[in-house]
Structure 1
Amino acid sequence: MTIEPSAGPDELLLSLAGDLDYETADEALASVRRTLEERAGLGVLRLDCRKLDLVDSMGLSVLLQIHRLAGRSGMGFHLDNPSPTLVRLLEITGTYEHLTSPGDGNHP
């Protein structure tokens, strides 16, 4: 699992790659937490899931915790480029709307 951060004028983009699962969940969450602390004050957090291969239940938990961290930091949240498999996981677990709701800035 790798997380590549890049910042724009008012947003933080985190590009996720690899597997977000039981083995990588703790490290991934700690990395995101550190990055959010280092780059406080930005308005939007975007997670680019284009290169995310696998998300298990622990990975889903991490996505939900990142969403919560962004909200607590006053940031909007975008889940960009989710794979059909990730979308299906979110739909099955009832978390799709939560992670992609208009209130989070995901829709124009």
Structure 2
Amino acid sequence: MVGDRKPPNEAMRRLNRLHLACSRKGLRLAASRDVLTVTRFGHAVTVRLAATSGDPHWVIEPPAGVDAPFSLVPVGSEPAAARRIAELLDASARAARTSLLPPRPRGARE
């Protein structure tokens, strides 16, 4: 029955807020049990929800090829998390593009 649907718990509300913020940035989110994978243009970032210091926060792991530290974003500021994820994915795409370019000869002018 339609009226028997349970309301979403807090974890689902957090996931829905992150999903909405990511979709506004053009990112796709795939969720497994405790790890989220956010993708754009074939590049992926792993996001986990952690509560090590008492307050829950999103842990954003940078993709391979991007020299960046892990990012911690407090729960409740999902737009900031989506912005950081988009920055990391753009940096990953930029690194992949530049790795395909041949090296410039010395003394070449632009």
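Brief remarks follow.
- Comparison across structures 1, 2 (criterion: distance in nm of label points 7 Å out along Cα→Cβ at positions 42 and 98) gives the highest value for 1.
- If relative contact order in percent (Cα under 8 Å, 6 or more apart) is computed and equals 20, the structure in 1, 2: 2
- Structure with the greatest value (metric FRET efficiency 1/(1 + (r/R0)^6) of positions 10 and 66 (r between Cβ atoms, R0 = 30 Å, to 0.05), set 1, 2): 1
- A value of 22 for percent of Cα pairs over 22 Å apart, calculated from one of 1, 2, originates in structure 1.
Bear in mind that the values in this text are calculations on the coordinates, not laboratory data. Only a predicted model underlies this, so the values are computations on that prediction, with no experimental measurement involved. Cβ atoms are built from the backbone, for glycine too; each structure is taken alone.
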